[in-house]
Structure I
Amino acid sequence: MTGPRPVARDSRGILDPWLLQQRVSFVRHGVPTDLAGLVDFVWAVRWSLPPGGNHRQEVLPHPSLNVSVGTPDARTGRTEPEALLNGVFLDLVDRELAGTGWTVAAKSTVGGFGAFVEDVSTLRDRVVPLDMIAGLDASTLLAAMGPDSEDSAAAEPHRVAVLVDGLGEAVSRAAPDRVAQAREVAAVARLAETDREVRRLDQLAARAGIGGRSLQRSFARCAGVSPTWVIRRYRLLEAAEAVRDGARVSWTEVAGALGYADQAHLVRDFRTALGRTPEAYAREVRQGRT
C-alpha cells in the first residue's frame with residue numbers, strides 16, 4: 001500500500017477543493033494488490049473548526065460506492081463515530097463538518113463492491129449500515145479503530161490500516177466469480193472514463209468486446225447504474241473540472257472535447273447534476289478564489 005498523498009490534481013467531483021484544503025486535512029492512500037480493481041483508493045479527512053465555523057462540502061459523486069467510518073454529518077446531531085456504506089448517488093450531495101472530527105473511507109472502483117454486495121442497484125441514492133457488505137461487521141471495525149481520540153492525526157494511519165485489512169478479509173471470503181465480475185466491470189468502466197471517443201453503450205461494448213445487454217446486466221448488479229450513466233457522469237466530472245480550472249472557455253469546444261453532441265446537451269446535464277449552469281459555477285469559482 002502506498003503512503004498518503006494530499007489531494008491536489010485529481011479532485012474531480014469536489015466543487016470547491018481550494019476551500020476544502022484550507023479547512024481540512026484530506027489525503028489519499030493507495031491500496032494493496034488484493035484490493036486492486038475493487039477499491040480505487042482509501043481517503044482520510046481530519047478537521048478542527050472554530051465554534052460556528054461549520055464547513056459545508058458539495059460533491060458531484062463519482063459512479064462509485066464509499067465505505068466510511070468516522071464522525072457523523074454535523075446536521076444529524078450525533079457525535080459517536082459510525083460505519084456506513086454510501087451507495088452511488090445520482091445527484092449532488094453535501095456534508096457538513098463542525099468542531100473536531102475525522103473520517104477514513106474507501107472509494108470503490110466502478111463496480112468494485114459488486115464483489116461484496118449481491119445487487120448494488122439496491123443501494124442507489126442510499127446510505128446504509130456497513131453490515132450490508134458481506135464479511136464486514138460495523139461494530140468490530142469501530143472497536144478496532146480505537147477510541148475517538150482528539151489526536152486524530154496520530155490515530156489516522158492505524159485507522160486506515162484497520163479499514164484496509166477489513167476489506168482485504170472481505171475479499172478473501174467473497175465468491176471468486178463475483179470478485180472476477182466486479183473487476184471486469186471496473187476495467188470496462190475505466191475505458192468509459194479515459195476514452196473520450198466513447199459516447200454510447202454500443203461504443204463501450206465494442207471497445208470491451210462484450211455484448212451490450214450483458215454489459216448492462218453486469219453494470220446494474222455490480223455498479224448500481226447503467227454504462228450510459230457512467231459515461232455521462234465522467235463527462236460531467238470533466239466538464240466541472242474544466243470550469244473549475246478558472247479559464248474562460250468556449251462551451252461549444254468543451255462539449256465537443258468531452259463527447260457531447262452539442263453545447264445544449266452539456267449545459268442541460270450540467271444544470272441537472274449540479275443545480276447551476278456552467279457559467280454560474282464559473283462565477284462561483286472566480287468569487288471563491290478572490
Structure II
Amino acid sequence: MRRFRSWDDTELAYRTVGSGPPLVCVPGGPGQAVDYLGELGGLSNHRTLIMLDNRGTGSSQVPRDSATYRVDQLVRDLEALRRHLGSDRMDLLGHSASGGICLLYAAQHARRLNRLVLVAPSLRVVGIPSDLGVDEVLARRAHETWYADAVAALHAEAGSPQELERYRRLSAPLLYGRWSSAAQAQTAAEPAQFARTATEGFYADFEPDPGLPERLAACTMPVLLVAGEYDIWPTCASMRELTRLFADARLTVLPETGHFPWVDDPATFVATVQDFLARPPAPPTV
C-alpha cells in the first residue's frame with residue numbers, strides 16, 4: 001500500500017494494480033475497504049487501477065474528527081489524492097455509496113475530470129430514489145430457489161447486530177445476477193471489510209443540496225453509468241433518472257447482472273468500461 005497525507009493530516013492508503021493509463025477507483029459500502037473491488041473483473045489488464053481506502057477503512061488511518069466520514073467531506077480526500085498523484089485531470093470510477101462522493105466531486109471539481117464512470121451508484125446526494133420500479137425487478141427473480149428467504153430477510157427488521165448480519169447473508173443473492181461461487185465468496189468476505197464508524201458517519205447529518213443537479217448539468221466530461229439489470233439499489237429506472245442530469249451521459253444496462261457486475265459478468269463489464277475510457281475527453285469545464 002502507498003500512503004499520503006490528506007487535507008487534515010489523516011494518512012490515507014491506496015494500492016495500484018495493473019498497467020495502462022491510470023483510473024482512480026473509490027469503494028462504496030459505505031465504510032467498506034477497497035479490497036472488494038478486486039481488479040474489477042480484469043480491468044487492470046487495460047488500466048492502472050489506483051484503489052483508495054477511504055478514511056477509517058482498510059489500511060487508511062482513523063480520523064480525529066468523526067464528522068469527516070460524511071460523504072461531502074470525503075470529496076476533500078479525493079482531491080487530496082489527485083494532488084498527491086500530480087495529475088492535472090483524472091479518470092474516476094465510483095461504485096455504490098462512493099458514487100455519491102464522485103457526483104459531489106464532479107460538481108465541485110469538474111475541470112479535474114477527464115471521464116467519470118459510475119457503477120451502480122448511490123443516488124442519495126442528488127435526491128433520486130434508488131428503488132424506482134424495484135417490485136418489478138424482484139418479481140423477475142421469483143423463480144430462484146433462494147428467493148423467498150432473501151426477500152423476507154430484505155424486509156426484516158433486525159433486533160441485534162448478529163441478526164442484522166444473518167439477514168444480510170440471506171438477502172445477499174438479490175445483489176448478484178447469479179448466486180455463483182464468486183458471489184458467495186465475496187459475500188463471505190464482506191464483514192471483515194467494513195468499519196462501522198465509517199459506515200455510520202457516511203450520511204450523518206447530511207442533507208442533499210438542491211442546487212447539485214444544476215451544477216452537474218453544467219459538467220462537460222463524458223459520463224458512463226453502468227447498471228445491472230437485476231440491481232435493486234439503484235434500479236435501472238432510477239439510473240435513467242440520473243442520466244438526465246448530465247449533458248453527456250451514456251447508460252449501459254448489463255444483462256443478468258446485479259450490484260456487482262464485474263463479479264457476475266467480468267468480460268462484458270471490462271469491455272463496456274474500457275470502450276468508454278477510450279473515448280477522447282471533453283474540454284475541461286471552466
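Assuming -9500 is helix-only ellipticity at 222 nm (-39500 (n - 2.57) for each DSSP H run of 4 or more, over all residues; to 500) as calculated from a single structure, say which of I, II it is.
Structure of origin is II.
Which one of I, II has Rg and Dmax of the Cα atoms in Å, as calculated from the coordinates, equal to 17.9, 53?
The value was obtained from structure II.
Match the computed value 16.8, 47 of Rg and Dmax of the Cα atoms in Å, for residues 112-271 alone to one of the structures I, II, and report its label.
Corresponding structure: II.
Consider the structures I, II: one of them gives 3.0 for distance in nm of label points 7 Å out along Cα→Cβ at positions 64 and 80 as calculated from the coordinates. Say which.
Considering all the candidates, the number was obtained from I.
Just checking, which of I, II has the largest value of FRET efficiency 1/(1 + (r/R0)^6) of positions 168 and 200 (r between Cβ atoms, R0 = 35 Å, to 0.05)?
When FRET efficiency 1/(1 + (r/R0)^6) of positions 168 and 200 (r between Cβ atoms, R0 = 35 Å, to 0.05) is calculated for I, II, structure II comes out on top.
Compute mean count of other Cβ atoms within 10 Å over residues 104-111 for each of I, II and report the one that scores greatest.
Answer by largest value of mean count of other Cβ atoms within 10 Å over residues 104-111: I.
Please state which of the structures I, II yields 1.11 when Rg/Rh (Cα atoms, Kirkwood Rh), for residues 192-231 alone is computed from it.
II
Only the coordinates and a few stated rules stand behind these numbers; no lab work does. As the structure is a prediction and not an experimental result, all values here were calculated from the model. Cβ atoms are built from the backbone, for glycine too; each structure is taken alone.
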